[in-house]
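Some structures to go through are shown next.
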Structure 1
């Protein structure tokens with residue numbers, strides 16, 4: 001009889017965490033307050049009410065360490081395949097001939113294909129509870145737009161998405177998924193808003209950016225009396241909702257009787273990285289854990305590795321509050337790489353603060369070496385990863401090879417934040433030798 005080694009560590013729905021973890025009270029120093037875009041003074045909660053529901057504004061400023069997850073949201077999480085497995089990458093370990101153990105958290109199993117449902121469902125829920133009828137948003141590669149379209153459909157809201165034009169053209173099937181769930185999808189910059197039209201007048205082939213798409217979504221929200229704006233990354237309440245990932249992972253490692261030496265996530269705005277690592281970072285800040293945290297970004301959008309830590313707008317038009325973060329400047333237009341979810345000029349204030357205090361180590365990779373790692377992982381594990389997640393895979397492979405060099409039995413874990421089944425055009429370019 002063959003002895004089967006367990007590859008996946010699972011949790012039951014009853015074991016799913018019932019609270020989100022808020023890292024704000026545990027940070028080494030308080031976050032700098034967001035500033036009003038007009039007065040440049042610290043904003044008050046009432047300043048945010050035209051764009052966010054009151055419940056999310058309260059979460060944004062909360063200093064409570066744990067916040068209850070509503071029952072309706074827990075139910076929606078189960079519909080979105082939570083809790084998700086922690087999986088051992090045994091065949092990748094064998095391919096690398098490393099003594100390290102490599103684990104990955106399966107956020108790719110969500111019906112939306114990524115971790116983004118973890119905040120899309122709560123945001124749609126809180127807006128629905130306050131009588132909001134429409135949500136406007138931006139999306140880069142389309143994972144966030146897909147997740148919010150699904151969440152709005154689930155809770156009975158209408159959804160308008162501005163999709164970065166480079167991704168709108170590269171990933172047509174992502175926009176069709178959004179439309180299936182009832183969303184209106186516009187390429188950004190678009191002819192729908194004043195800001196979009198002004199950019200297209202200067203450059204009819206403008207590739208767009210997340211900052212521009214945010215500006216268009218905000219302009220649309222402000223002009224619609226019964227609409228609110230929804231953001232898929234960067235803000236504190238988004239990081240909060242994503243911590244369901246890390247809390248599950250913590251329970252799974254407890255079941256295994258192991259502690260990770262290194263945790264890795266890719267970073268655009270920072271939400272999947274924060275969700276995966278913040279519960280562990282909270283333990284490290286209390287002296288209960290000695291784990292290394294690696295945040296991975298593209299070399300062509302190096303906000304954490306080459307950006308400045310300063311106040312900047314979250315969008316290109318300068319409509320959002322100014323946030324203290326690592327930034328390349330709100331008018332930065334990134335190259336149209338396939339990891340569209342990482343094409344953002346800044347990083348979440350919470351993630352930025354942890355990089356500043358050297359609790360999180362940022363690294364950056366070129367697109368081709370990321371796709372090298374993606375193919376190696378796909379061949380070893382039979383899973384095609386998203387280009388974004390492949391940045392984390394590249395870092396995990398590098399860590400495993402370093403452990404091999406030193407003959408160290410390290411435990412390495414990364415967040416597989418999404419699958420790449422709708423990114424096959426990028427894989428095709430790479431395999432055909434046509435990737436820039």
Structure 2
């Protein structure tokens with residue numbers, strides 16, 4: 001505990017990953033209590049005595065849940081969210097929260113309450129988001145592990161930008177509780193992040209598992225880490241989705257970094273082949289907009305009061321106003337499109353074991369820029385169009401492992417999304433174990449700064 005606190009005090013001022021911290025004395029007392037439990041023969045599990053900061057979109061009892069919004073300053077959670085309670089029960093000592101964008105909107109972790117999270121490899125750049133604080137806390141070794149969540153790449157994008165691992169599990173692998181809508185809102189999920197695959201698996205084991213309070217939760221269990229074995233790469237087939245045959249704009253170098261990594265896998269016996277789903281990608285984007293707008297109707301309480309509406313992030317207002325215009329017919333059509341997209345990916349899995357594409361369309365950009373307005377001369381027409389690459393994984397509900405892919409010429413990281421079959425999280429993570437053994441990207445740690 002003392003070692004992590006010292007590291008936080010040394011580097012967090014520059015990177016701004018961890019917020020709402022407890023006093024050092026309180027954290028050290030909790031560590032002493034954890035030691036006393038061990039002395040009495042009580043071992044809570046893998047996280048016993050580990051410092052942990054909860055993503056500031058989730059509730060941790062006794063801690064503020066600010067979500068980067070001025071509207072929530074001063075709020076304190078009365079209960080843990082379900083998967084947070086599991087982390088607590090596993091012995092973690094909560095020391096604070098990890099910084100996020102306002103209400104988690106946008107893959108750039110800035111907000112008017114705490115300010116921006118800065119990239120571990122270049123603090124002049126963005127951390128990505130929305131699990132930006134979580135990823136940077138890991139990459140700077142201010143945290144040993146981190147929970148996150150993912151709707152539009154919020155585990156995948158910051159993992160890529162900070163050379164760590166994020167895992168978006170199969171739909172309903174991690175139960176959602178409490179939630180106002182237990183049946184229809186199925187875009188977001190909690191998930192683990194780690195500095196290596198083993199830590200990611202161990203945290204997933206803690207967070208996942210059925211609970212009757214979530215009626216759609218998966219009933220199969222994630223086994224202990226010791227049950228996992230690296231998958232053999234010999235003869236494994238990867239379908240390379242790339243930029244969807246030119247549909248997605250990509251910054252120069254993104255595809256090249258990823259393809260170089262895939263070539264290294266080919267040298268290990270992996271068969272890599274370009275492929276494309278039989279689906280209109282423009283239709284997929286419109287499907288995404290419909291669901292995304294619809295999911296923002298929770299903002300109504302703040303939106304209908306002019307005083308609080310003025311304090312909302314413009315992108316949040318735009319999403320909510322879009323939700324007000326969504327019709328029943330549009331939702332019906334979007335549900336059909338989402339189902340057909342899932343079927344299109346299933347057809348690819350008849351030939352390939354894993355599907356792959358970049359985790360982002362750009363490398364980390366300047367932290368003062370809210371979002372890229374263009375990519376390779378192509379205009380981005382919304383605040384999140386530059387992250388369109390992640391919506392396929394979200395809308396499919398399939399498990400996605402976000403793994404490091406290497407660095408560009410100026411040392412900025414990039415990652416790849418590896419998509420597996422529904423419910424086959426263990427198989428995908430065993431591939432991730434083999435990928436980690438076959439590559440050395442995680443060995444390249446950032447050179448940290450104590451100030452900007």
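The numbers here are math on the coordinates, done by the rules we state, and not lab data. Keep in mind it's a predicted model, so treat the numbers as computed, not measured.
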Item to check | Among 1, 2, structure where semi-axes √(5λ) of the Cα gyration tensor in Å, for residues 149-324 alone as derived comes to 34, 20, 15 | outcome: 1
Item to check | Given -12500 for helix-only ellipticity at 222 nm (-39500 (n - 2.57) for each DSSP H run of 4 or more, over all residues; to 500), calculated: source structure among 1, 2 | outcome: 1
